[in-house]
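Next come the structures, one after another.
Where a number appears in this text, it was derived from the coordinates with a stated rule and is not lab data. Source: prediction; values computed, not measured. Cβ atoms are built from the backbone, for glycine too; each structure is taken alone.
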Structure 1
Amino acid sequence: MDALIHDQPAIPALVSLYASINKMRVVSNPGIAERADKVVRMIVDTYVLPNKSFQEVHAMMVSGALDPLRDFSEACHEELSLLSSRALQSRQADSRP
């Protein structure tokens, strides 16, 4: 959202995002980090575009064009579901006599 209405990036926030992505590379499957990296690239690319007015941002939200985290969050959901399923199977196997 900040990148849509400003032309100067918040450098500390971007550094923090890249640090988070590198943590994801350690604990998540490679697809998660790839999708997160795409989001950060989209944010950086957006800073160089002309600023949007509130009306333009509103129109983007209504049309569904403003959902940069969808792919990333869906990938996270899939990985969490898989991990939860594996943990449940492991507990069930451990409880068998």
Structure 2
Amino acid sequence: MRVLLITLIVLFLALQFRLWFGDGGMIELGRLQQALEAQKIQNASLKERNAALEAEVKDLKQGVAAIEERARSDLGMIKKGETFYQTVEEDPPGTK
């Protein structure tokens, strides 16, 4: 009877070990859940970025104003007849 009890306890401990530390065990499950949450956060961020890019593409396809704004800000272009002024801010005293 004693041998049977010891055998059952050893078997139980072996199964518990596999449950907690084996492939697909509880520790791996926790790690995978953390990875899933991190991926969900990254996906949400990328969805926001994609939506902003999609809106910008749509705006560039439809409107001349958006193209003009990009040309002015990114390329420094001006319209015919406009005068370009550049302001230079002085460094505050004591920063050099």
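As an exercise: Rg and Dmax of the Cα atoms in Å, for residues 1-40 alone, calculated from one structure in 1, 2, equals 11.6, 33. Which structure is it? The value was obtained from structure 1.
Out of 1, 2, which one gives 2.4 for distance in nm of label points 7 Å out along Cα→Cβ at positions 9 and 73 as computed from the coordinates? If you can, show how the numbers build up before the last one.
Details: 1: 2.4; 2: 7.3.
Going through each structure in turn, the value belongs to 1.
Once distance in nm of label points 7 Å out along Cα→Cβ at positions 17 and 57 is computed for every structure in 1, 2, the highest value turns out to be that of 2. Once percent of Cα pairs over 19 Å apart is evaluated on every structure in 1, 2, the highest one turns out to be 2.
Given a computed value of 0.05 for FRET efficiency 1/(1 + (r/R0)^6) of positions 33 and 65 (r between Cβ atoms, R0 = 30 Å, to 0.05), which structure among 1, 2 does it belong to? Clearly, the read-out refers to 2.
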